[in-house]
Structure 1
Amino acid sequence: MKNKVITSKNVHLFYGSFEALTGIDLDFNEHEITAMIGPSGCGKSTYLRLLNRMNDLIPNVKIQGDIRLEGEDIYAANMDVVSLRKRVGMVFQQPNPFPFSIYDNVVYGLRLAGVKDRGTLDAAVETSLKQAAIWDEVKDKLHTSALALSGGQQQRVCIARVLAVQPEVILLDEPTSALDPISSTQIENMLLDLRDRYTIILVTHNMHQASRISDKTAFFLQGRLVEFDDTKKMFLTPREKETEDYLNGRFG
């Protein structure tokens, strides 16, 4: 049995009086990739942002339910949100490198945490860029601007920036939707390599991507979790009619 890294029970989220998530029960195991699928506006990205409290930044949001990381209530009053976001890293849809060098992008979180030793920083840069499958492309230009890289390279540097602080969980919100097919494949292959070390949770609109790389899939619709199962099982024999209709392109 794999350990559950994140558990969520009866999670509701309101924007003002609008209920965007209705009673979500969903758990995530170590060393697995979970894909969250569903049409635009179904709540999957909203749910993803709950897992490292990104929704705290939105006014008039009310959250109910229980979400735990390794048994700790992440919405407890004494939870250090900075520490939580180090443990649960986030990669966004659009590559968002800082306007610094590649090196300074990767060590940003470590420097925030007070790491100053040059040897430690150098080692973290090399390890993280290798894990993000971009070391060979950038090792000779670490001190040039990350903004000079292609979109796919920028996204992998952003992933390296998350990996440098050694998170337990990596959240990815449609990380390849702005990229070309070759860059997308490089990131998919990288995520498959990273699965042995991390719990990975991926929001994607790409059904082929979900079927290729995820171990489990969660299908959201209108703020509900309709179905959650092993990916192969869900794609071949979905339990719910709504899931079958979505996977067959009848809506969404």
Structure 2
Amino acid sequence: MLRTMLGEPPRENTGVLADAMGHMAQTVSMLRREMNVHEDGDHEYRKLEIWIQGLISSLDELEQSLFAASFFRKSVKAGIMDDMSVNEQGDYARYVYFYKNGFIRVFSLLDKLGTVLNTLYDLNTSRVKAHFSYFTVLRRFRSSKRHRELSGRLEEIKDSYRDPLEKLRGRRNAEIHYMNSEMQDDLWQRHQGLHDKIQLEDLDEHLEDLRQGLEMVCKTLAEVFRYSNEQLGQSLQNRNKVNNNL
């Protein structure tokens, strides 16, 4: 959608984004086939289908946010706010908007995934924490000592992106709980020199953090649904064998 609005061609999914989208689409297809063959009396399959479709939409929106932020960043040439033209200030504001949207969506999407994992693997995380995050679910997964192949791989992915995730989390927390992250940068600079011009944050560094956040999310989703498709496929196969023998 955003690419069309910005006069760019539609996205072609490649790499880790294509892997994540493909594995989630496969899960949705398996759930739909099962609902068509058997009754879904408790609506568990339907609920999972809706949740996973939501993850697909959220991933699409996260990738678009990174694309749009990168698009508008190209028009920001000045390194100091006071030196910007009116048009450049507008493009900087658009960059900030989509960049913020992106880092907020990183953690929103992960928390939605945590809800799906909690349900798929009966982790009962709410017994530990009523309002839990993806990272709480991951700790619960580890302590349950079940599905160690999956939980171990998810821990590896999380640890390999520790630095960019910590920076993105700090900006998310500042944006949601305290003040806008770019205002914090401004206040720090004012504290250093009251009458100095305000320099922009390192836009390219911030975009790289967001790019790595997207990459982490894609790898996590791909791993979860690759493994879950194997588990779900085996479970449905065993169920059908039992029904055929009755």
Structure 3
Amino acid sequence: MQKNAFITGNSTGLGKGLSEVLLSRGYSVYGCSRRGCGLQGSIKDGVIDLTDFDSVPSALEQLLQDVSALQLVVLNAGMLGRLQDIREASLDELKQLMDINVWANKVVLDWLLASGIRVEQILLISSGAAVLGNKGWAGYALSKAALNMLAKLYAHEFPETHISAVAPGLIDSTMIDYLCHDADSEKFPALKRIHKAREENKILSPVAAAERILEALSRLKDLESGSFIDLRQILAPEEYHELMRARTAVENNSSGH
């Protein structure tokens, strides 16, 4: 049976990595982004601005018009925003982050519900920032925490579909470039762990991160639908424990302990 996957934000980074790996595994891939991904093979790519909420349903209708079943949906599109103290984050900045990281996903999920397409598994790409609450992550952490709850709530409305909010770990991307070169690691100490990971070549390529996610698909189904999981907990426990130790050290230092 032909397997189909739908990936948002597939022009770069993890979304493009997932598209590449799924194509290599024989999937037909349906992707959308603001720029298009340019991959070859069994892929249908739509140029869609997911924050133009009114236009998304008709664009998805055109993209997925011949699809009756999707084995995998990955809602990956998102943005980081600026690292800053939450008191410095303007409401306009926070709204922009919520629009792309949360409400765009709601629009897509609502369309899938109404479409009649059978969906086997949905992943919402979240982040450890959703639960760690490190200084500086501001609107990104808020939006990813809301995304985790979105997954839990929609699990009630997709009874035949397994839904997970997934933190994939550190992935080489323009976001990591910003965190390593432009953000202030003295003001935001959690960045030092990311700098160290890059220096030690411990940051995954988009393709390696995609392989990690696909490796975890069946294990995610063992969890209650709607759950949040950091993939490092189940696939790289030593890496996850190191993250928790580093977080504790940062908290102790910032509190003077």
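Annotations
- Test item: helix-only ellipticity at 222 nm (-39500 (n - 2.57) for each DSSP H run of 4 or more, over all residues; to 500) calculated as -25500, pick one of 1, 2, 3: 2
- Distance in nm of label points 7 Å out along Cα→Cβ at positions 115 and 235 from the coordinates reads 2.4; which among 1, 2, 3: 3
Each value in this text was obtained by applying a stated rule to the coordinates, not by laboratory testing. Fair warning: this is a prediction, and the values are worked out from it, not measured in the lab. Cβ atoms are built from the backbone, for glycine too; each structure is taken alone.
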